[in-house]
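Every read-out reported here was derived from the displayed coordinates using simple, explicitly stated rules and does not represent laboratory data. Values in this document were obtained by computation on a predicted structure and should not be read as measured data. Cβ atoms are built from the backbone, for glycine too; each structure is taken alone.
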Structure P
Amino acid sequence: MDAPGHDTLGNLRLVQSTLPCPLVMFSQDGDRETIRRAVLAGVSVYVVGGVQPKRVRPILDAAIARFEQFRDLSRELDKTRTQLQERKVIKRAKGLIMAHRNLSEPEVYQLLRKAAMDRNLRMAEVAEQIIAAADLLGTAG
């Protein structure tokens, strides 16, 4: 295309939000702002100018590699965020139990761990249940 328009980039953004995939854009527009908007819309590789047939495969390979790298980083970030949130929930539940039952942190950790194993749940799920119960009883402090 000569230059990707606002509608084109909006449609690409929609595609990427519903069905992420590697995208290659061939354009005559080498403007930095246009390239930036295309990348923000989900374009993996933006090629300016004509393309020779022998360059197509390496360009596609680069787009796929870039997409996979971004997808892996996004998954890792999501996993890290989830782990951090779970740690916060567990810490809060441990604090509630420590205050209510006058136990040490290692004792509370073992108590939570055993409860999770007995119920076949993750510790974070047990911690969420404890926090919900404390909120219901008005003891969440």
Structure Q
Amino acid sequence: MTGAFVATDIWDNKNLKDEQGKKFAKNVLGYQWRVGQASSTGEVYSVPSVYRQLDMRDAKWKFSNELNEKCYCLVSHDAIIPADPATGVTILRYSENNIPAGVASVKPGYRTCVLGFPFEPIENADGRNALMQSVLNFLSGK
């Protein structure tokens, strides 16, 4: 799952007390909110992972954070952390501050991967494809 407000909409919406949403995000999807507007540069990098499919050492991506003719502009990016360090890990961080940008989790019977920014605005097609392939390999257990 990816998106600009994957956690902020659940945790930081003053008009919506979404306790069920928080519980689902933590217990089923394996993540929780840390902070909104976590990045201003739109750059993320991979961190070493215990999950070999997601161990994309030294991989870096840039996503659209300014108006342009190719893709929509992201104005906010969520920082998310694993809800349970026993089952989840950080897999991506924002470059300018090292705040977690993506998490992966393994639970009995299924796996999840959540990014605090949308997938579509990743600028480099080869990098976007490599990231998606790694996520798909992780989700399928290959």
Discussion item. Taking relative contact order in percent (Cα under 8 Å, 6 or more apart) as the criterion, which structure among P, Q has the greatest value?
Written reply: Q
Worksheet item: When helix-only ellipticity at 222 nm (-39500 (n - 2.57) for each DSSP H run of 4 or more, over all residues; to 500) is calculated, the result is -24500; to which of the structures P, Q does this value belong?
Response: P
Item to complete: Have a look at P, Q and say which one yields 16.1 for mean count of other Cβ atoms within 10 Å over residues 81-88, as calculated.
Response: Q
Worksheet item: When you work out volume of the Cα convex hull per residue in Å³ for each of the structures P, Q, which one comes out largest?
Response: P
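So distance in nm of label points 7 Å out along Cα→Cβ at positions 49 and 105, computed for just one structure, reads 6.0; which one of P, Q is that?
Going through each structure in turn, the value belongs to P.
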